[in-house]
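Below, each structure is written out as structure tokens.
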Structure 1
Amino acid sequence: MASLILIRFGELTLKGHNRSRFEDAVVADIAARLQAFPNIQLESFYGRLIVVLNGEPFNEISAKLDTVFGIHSYSPAERCDLVPESIRETALLVMRQLAQPAKTFKVAVRRPNKQFPLNSMQMNDYVGGYILANTPGLKVEVRHPDIELQVEIRETCAYICCEIYPGLGGYPKATSGKAMLLLSGGIDSPVAGFLALKRGLEIEAVHFHSYPFTSERAQQKVRELAGQLSVYSSKITLHMVPFTDIQTRLKQTDNDKLLITLIRRAMLRVTERLAISRQAKAIITGESLGQVASQTLPGLTVIGQAVAEVPVLRPLIMLDKSEIIQMARKIGTYPISIQPYEDCCTLFVPKSPSTNPNPHVITKIEEKAVWLEAAITEAVLATETSIIEENKTNHSLSLYF
């Protein structure tokens, strides 16, 4: 079993003078997630973080690292003194720790420490020859080896590893600001939330419910989705907006073909109010171009025009449904999303929604609905807020004014 984990930072290393801020953020996130392992030690240096296991289980720590944004990859590793004989002995040990013995391998030496007496090519030959001499049946394959044995020669020690686990990539938690996520009970919006988290956004989820048209179980489903997203962000604030009054009164305007457009515009207005009160700088939706009738380019344009102070971001805009489902499976939201509890949008979908709504007609309908602005204010005031963490609700009930 490896004695440490070598973590490599990814895209955040391109941030120039801000690099240290991003690295500090991802290190802090890792430290917070590994608090349950009291024996570990963290050691950071340029572009890398070392987790010294001190007997703690690799698999359990690995599962935690798989939920941290800002990690490019990580490897179980060993380290040793800057002595050629020690490096080759440790390299042989690492090869022998493999769960599945390799048939072919190559050695890849990086030498940031230019004071080390042997250069990279010399160390490749030195280490590779020793492993070949002590591992029957093993062969060198430079282009497509079963295993690439990596050796990093640093200022005070060398690190050796040969297994690489991909990280989530992206930017560390909450380094890009805050946004509000329109979270339905469907497949798409949780994936949009995950992609927002990956870009370093802190998200607060907003769900619109139409009780008694939608059940309490439908609301619980959304809490579970928020809980699954909180695996990647430690916690998520969830705003539950009562929307029954607005939906039913919009339906009574007898504009069935435009109903979804009117509903979505009202949702954005409520969310914009919440965003401003929570100092959020954007609204995120799970819309994908052409996926449903209301998500045509003209439809999305008219819906987005409902808000002026906060931009609407659509991370899924160019993805196919199959791609979205694949991502939902990977992040663990898919089994929750397919539970048979309908949200408010599903229940109010007309038979033939407009694919090309006229913005002037929409404006006239909303102008005639003199009650709408007051209803939006009332929905904001009646919003209930809870903090969701690891599929548990830790704090509840907060009203907005």
Structure 2
Amino acid sequence: MIVIHIFCIILFIYLASTLGYLWMLAIAGRFGRLRRYTTASEKARISVLIPSYKEDNIIVDTARQALLQQYPADRYTVTVIADKLRPETVQELKGLPVRVVEVLFEKSMKAKSLHEAFRQSDGRYDLAMVLDADNLMSADCLEKVNHAFQSGWEVVQCHRTAKNKNTSVAVLDALSEEVNNTMFRSGQRVLGLSCALIGSGMAFRYELLKGIFDLPQILDNPGEDREVDIQLVKKGIMVEYIGDAYIYDEKVQRKEVFEKQRTRWLGTQVDHLKRFLSKDVRSQAPGKIYWNKVFQCLFLPRLLLMALFFLIAVAAALDVLFKGGWLIPAWEWWLGLMLVYAAILLTAIPASFYNRDTLKALLKIPLLLVSMLKALAGIKKNKAGFLHTPKEFSR
């Protein structure tokens, strides 16, 4: 019984501290104000980099859309990094005013594609903007990114949001991203902390990102955005968030793709925590930025946290029913944690999601929870290489 009580106390402290932090971020993200960026007279030279792995059905449209920015056309270049695209797709891309870098790797990695694009760079750039093959930028995106850099920022994350909500799984994926935007991007910045990177829709000082992708440890890393995050922390570089510079991103539409995507994410999160705890990162990273990132790495994914609360609720019910005295503190305290977590989610969810489609999508949570557990069991697959999640949505 003593062992159970000690476990309960440790778990309660972990959950209480986690929820306290999330509650603070949710309030700040929902009610705080971010700096607004518009335009600046000085125009940086921007390289828009779009790695594309077997995305023949969408990449041409993505490239065309990337050319429609309000930013001066002579001050930015769109580069598509073609990895295992069909010859006819490559020819169609070459018919557009975009740069095409063809790559052929025995073991494909997004990091390798970006490294090769930097190696074959056709000019001097000030900024590098990284998109996924399905990402569409709002027309004013590069103008706002440039304004942020002219204001002194070296790294910015744009507001990635859903371009499709055509299935219940897509709605839940979109909802999850917006909750993360509220807490880990808007909330972090309102509180003066570094915004969390997402992996696309992010811009960097060109030489900074080029240097990171020259590092040998990133080239075979399926979680290259995590390694980028670590290198920024080591350098003490804060990340800005532009909440109204939109990157429209395809959301996962099917349970099977959701499971594949989460397998990759969970595997890279474990590696991310190990890297942060390594001596070389601990010894170089500034304290405030470092400990904030370490704490975030300890968070359970949202679905797993829901599953944990469900198990706690079952245990509490059995404890009361059989008067076992297993739980410490009493069940009322655990109920309080669950109510706080519900309040956090309600605060962080944008008003646009309070509708019938979201209610219908919430019924899919048990199925996605099973997928998350299967993903957790399949983490080792992530070590074997790049897990590609196919894109299926057409505008």
With relative contact order in percent (Cα under 8 Å, 6 or more apart) computed for every candidate in 1, 2, 24 is reproduced by structure 2
Computed 2.0 for distance in nm of label points 7 Å out along Cα→Cβ at positions 4 and 108 - originating structure among 1, 2: 1
Here Rg/Rh (Cα atoms, Kirkwood Rh), for residues 164-323 alone was calculated and came to 0.97; which of the structures 1, 2 was it taken from? 1
Please state which of the structures 1, 2 yields 0.98 when Rg/Rh (Cα atoms, Kirkwood Rh) is computed from it. 2
Going by FRET efficiency 1/(1 + (r/R0)^6) of positions 52 and 356 (r between Cβ atoms, R0 = 35 Å, to 0.05), which of structures 1, 2 comes out largest? 2
If helix-only ellipticity at 222 nm (-39500 (n - 2.57) for each DSSP H run of 4 or more, over all residues; to 500) is calculated from each of 1, 2, which structure is the one that comes out at -11000? 1
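Only the coordinates and a few stated rules stand behind these numbers; no lab work does. This structure is a prediction, so every number in the text was calculated from the model and none was measured. Cβ atoms are built from the backbone, for glycine too; each structure is taken alone.
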